[in-house]
Structure 1
Amino acid sequence: MNATTILDRRYKGFPPAAAPCSIDEIAGRHWNVMAGDLPFPIAILRDSAMRHNIAWMQDFARERGLRIAPHGKTTMSPEIYRRQIDAGAWGLSFATVYQLGVGLESGIKRALIANQVVCDADLDGLAQMLGNDAQLKVWFLVDSIAQVERIERWRQRRRSNTRFDCLLEIGIAGKRTGCRTLDQALQLAARIKASTALALGGIECYEGSVAKGESEHDRREVDALMQRVVEAASQCDQRGYFSGDQILMTAGGSALFDLVTDGLLPTLSRPVTGILRSGCYVTHDDGSYKRLLQRVEERIGRSDSLLPAIEVWAMVQSCPEPGLVILSCGKRDISYDLELPIARFHQVAGELLPRVIPDAWQLTALNDQHAYLHYPAGQAGPAVGDLIGLGISHPCTTFDKWRWLPVVDDNYVVCAAVTTRF
């Protein structure tokens, strides 16, 4: 999708009676979420918060001598990718070859596939993408000799001359992918060096699986991981296993990115490019990442970091009993995989801007298309037709429920739009 993508009533959240329009014409409609110009529920992005987040993370990386390749799986939005690249991102990260294809629509020339590429169809697709653009550079993860041998067999069957760039992944016992020991990593690196199908470009790890939101624990676990990463990089460098004129060192999810920075710039025999891959920062949230970021702020001594930029707005459709209202929003519309949404704002019908919701108002359950909002029965609650603004926990699983999202200014006037490609 791009600026010529035509939105119409087939897109959830688009006004059913409105004339179709391209996404670059959205601002000209002057739609206002608070005025009811859009149907509910509707997921929206706050333009000012999103701009702040992109700039803040870019500055965080630059101040530490690092680059950032934001993880594209969070939004799967070519328009958001373009914002990140325009702000100075080194490249983008993805989890699959399909996702990489979406990223290519944004004109990227460097990408990390922070995952193993194994199946023939994906190898076929990646080889084609690389063949179509001589300037494109893509690195994917390798963590076993079995994977190397499978890629070599693919290359032989296809009679291909493609030599893929890869990163050796260092993993954590009991967690997901990656080499568990230094010996295993060095044996794999030697095997990659001997292969005509692969070129080893650096070392990768993912630290987020150890996060508990307890700084002492998290620092201890991440330090241990990064020590293994640096040792693997040093040993591979000494043995001549790396190819190319630079060595990539990459880590950094959205929870503990501050703890990996020192381990991404070891002193080696050739230039090192340290790359963070955080993704959820672009919209942040009001739940799990908000709590984890409070620990990050304590560790770096700052309190002006990321802002929640994504909200889902629903209408009160029923007040069936005192203390309970039913909202027009459910599991089809909003994240619920980590925890329930958070009630943040209340817009009384006829008012221009919303009020902050009292702490006692709590979202307690979701059905497919309904949300249960409880408030103290003795207090005045919202009325049918009022709007409730919901914060989320875990941006990825709200984005994947929408094919487009309006971008709004601080008065909730639609000023742009983004599309998604899940």
Structure 2
Amino acid sequence: MSGKRVVIAGMGFGGLRAAKVLAESDVELIMVDRNNYHLFQPLLYQVATAGLEQEAIAYPLRGLTRRWSGASFLLAEIGGVDLNEKYVMTDAGKVPYDYLVVAAGSRTNFFGMESVAAHAFDLKRLDQAEDLRNHILLMFEQAPREPDPKRRSALLTFVIVGGGPTGVEFAGALRELIVYVLSQDHPGISAAETRIVMVEAADSLLTAMPVELRQYAYRKLNSMGVEVMLESRVVGATAESVELHGGTIIDSHTLFWSAGVAAAELAGYLHGVELGASGRVVVQPDLTIMGHPDVFVVGDMACCFEQGAPLPMMAPVASQQGEYAGRTILAREQGRSLPPFHYRDKGSMATIGKSAAVAVTAGFKFRGYIAWLAWLLLHLYYLIGFRNRLVVMMNWTYAYWFQERQVRLITAKKRRAVTV
């Protein structure tokens, strides 16, 4: 090998998988990220619902680089890429590259609704999960001393927008937190007076799953006390209300948004590059940018077409694309070539609550306890670090047997400044 320099911009699922492939080769590997940790985003909602500590779903990136010879990490904010001069612009200076893997992920898409962006919570970062947990716990602290019944009801009403896996999992976890923990912590509040309202624009939840699993998820959430409003859209919000299309107003102090994502801002900094839906970078079959065979774009930022449609913005897609980019770089340095990228769909799953989940894989459909157990094991497997796996498993075991959430700490009484 020639000792070429490979820069990975973003250490989410795609960037991490590319780094693992390249780590023990002869290339010089530089990983750049605004955070010094890899975040396991699928479990952020459990941090927000007091089920897990923040540290349990994050792993320090320097813990990886000290094990990988030839690898280094740069904590920096990326401000752009000069595709012609071949360097990444960061607030720590220019970082030249021979190969670049762009894996900066995605941001929440509020579809231009500024009032929603200003008042909604979303889950893309660790601090956002902590903010949301603080807010939920504060609502239960404020409600008992609120003399106005209407305002008290609004404090105990939680609106969730988006019926995909994140929305469904958050709704189920929040309901269990309220029923088994917060209503016990606060004797003056009964679970029956709280409301969780899920708003979904489509005619079903979990639209990517088979019909029978969608129906199961709908029935299960209803049985838990979650109000599901299908074929409904949020069009505006204030700090104390949510407005739906058609004029319906829901009095609520808590709006959680999981209804859409768009490519990270970095996609817009790649000048002269074709962008597709949601601001994603249109890539070639080998995941490179047209005219720049040394630049790979993977994960949520990549608009990669298969069978005439772009691949979904999901962690499994990002992981497979990151691995492919790493293998392609190594192959090229060895004078070989690889066939075009092809996504292997291994299925999807979502947990709804204790002993309840839905899963589909290899044509088989599962629901209930078996699907829930498979969900637990798969997420434990993909967590990085033995300590993290152990801590998460202990938290889950404790919660299963004792219906308790230990991480209900209010660490701030004011919400951080909203960044869109």
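Please treat every number below as a calculation from the coordinates, not as lab data. Not measured: the values here are computed from a predicted model. Cβ atoms are built from the backbone, for glycine too; each structure is taken alone.
As an exercise: mean count of other Cβ atoms within 10 Å over residues 158-165, calculated from one structure in 1, 2, equals 14.6. Which structure is it? Comparing all candidates, it corresponds to 1.
Ranked on percent of Cα pairs over 19 Å apart, for residues 246-357 alone, which label among 1, 2 comes first with the largest value? The structure with the largest value is 1. Have a look at 1, 2 and say which one yields 2.7 for distance in nm of label points 7 Å out along Cα→Cβ at positions 102 and 126, as calculated. Corresponding structure: 2.
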